[in-house]
Structure P
Amino acid sequence: MKNEWTWWASSGGELYTTGPCDTREQVIQEMCDSGMGETFNDTKIAHSFEIAETLNNPLMLRDYIRANTLLEEADERVYDNDRVCHEYDEDVFTVTPAQGQDLQDRIKKACDDWQEANALVFTVRTFESMRSMETINIPFKEGEEL
């Protein structure tokens with residue numbers, strides 16, 4: 001897990017779409033260059049937007065797969081063949097808690113190996129954490145039109 005803080009900006013305060021940037025100055029410049037956050041009124045403010053330093057580590061598949069869910073699905077699907085007696089075979093894939101934990105550990109390792117081998121990076125737009133949040137108001141430069 002990286003645990004790297006990066007800078008993002010939002011023109012509406014909810015969805016941060018500009019980023020990631022390494023520095024505060026870089027995200028401000030990107031917002032101004034993109035035209036996002038431009039104001040079209042008589043407030044004497046040319047750009048107004050929110051910035052924040054954010055933590056958004058990639059998701060690890062391992063955290064979203066559970067051995068007990070796989071065992072339950074296997075128990076449901078085992079009846080799709082002719083080897084199981086619907087009347088007498090119940091909970092075919094029953095394991096002890098220790099065996100379940102062993103399977104869970106092996107699944108996590110397999111997921112990590114697979115994700116790393118395929119260079120898969122799964123990200124979402126919701127940050128783990130945010131800090132240094134502020135509203136940036138950049139006034140019109142002398143001689144610019146309102």
Structure Q
Amino acid sequence: MKKAAVIYWSGTGNTEAMANAVAAGINKAGSEVDMYTAGEFSDDKVASYDEIAFGCPSMGVEQLEETEMEPMFTACETKLAGKKVALFGSYGWGDGEWMRNWEDRCAAAGAKLVCGGVICGGEPDADKLAECEELGVKLVK
């Protein structure tokens with residue numbers, strides 16, 4: 001059976017709620033999933049997973065959270081070639097530039113993005129949570 005990981009950083013709980021919905025989609029599709037916060041995951045774990053979903057809100061000037069998420073993702077980036085990857089996160093301002101930049105980084109690393117990142121302004125509503133669940137399904141199909 002395939003095994004997927006959902007790794008996220010959440011300051012207010014919005015991205016955590018999205019992560020839980022992504023994990024629910026992975027389970028719904030019949031795959032195993034392990035969930036980690038950014039501080040719990042490291043690059044040495046990348047090889048253990050067939051598919052990985054990363055979630056982070058937009059911080060500062062549309063960037064990844066810089067204390068835990070950015071260093072962890074940077075360490076993992078070189079190991080993503082050929083991996084199926086999905087991205088998600090929430091934001092409170094801007095237009096989603098951080099997600100476009102993140103998608104570009106994944107593509108440059110050779111990751112296989114399963115679809116465009118799912119972004120949500122503020123707290124995810126039922127529609128956004130359903131979109132996150134579908135993201136989880138797409139990741140493992």
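Bear in mind these aren't lab numbers, they're just calculated from the coordinates by the rules spelled out. These figures come from a predicted structure and were not determined experimentally. Cβ atoms are built from the backbone, for glycine too; each structure is taken alone.
Before moving on, here are some points about what is shown:
- Among P, Q, which structure scores highest (criterion: mean count of other Cβ atoms within 10 Å over residues 55-62): Q
- Parent structure of the calculated result 0.70, given that FRET efficiency 1/(1 + (r/R0)^6) of positions 47 and 95 (r between Cβ atoms, R0 = 41 Å, to 0.05) is the read-out and P, Q the choices: Q
- Origin of the derived value 0.40 (FRET efficiency 1/(1 + (r/R0)^6) of positions 15 and 119 (r between Cβ atoms, R0 = 25 Å, to 0.05); candidates P, Q): P
- Structure (P, Q) behind the derived value -11500 of helix-only ellipticity at 222 nm (-39500 (n - 2.57) for each DSSP H run of 4 or more, over all residues; to 500): Q
- Kirkwood radius over Cα pairs in Å derived as 19.7 - corresponding label from P, Q: P
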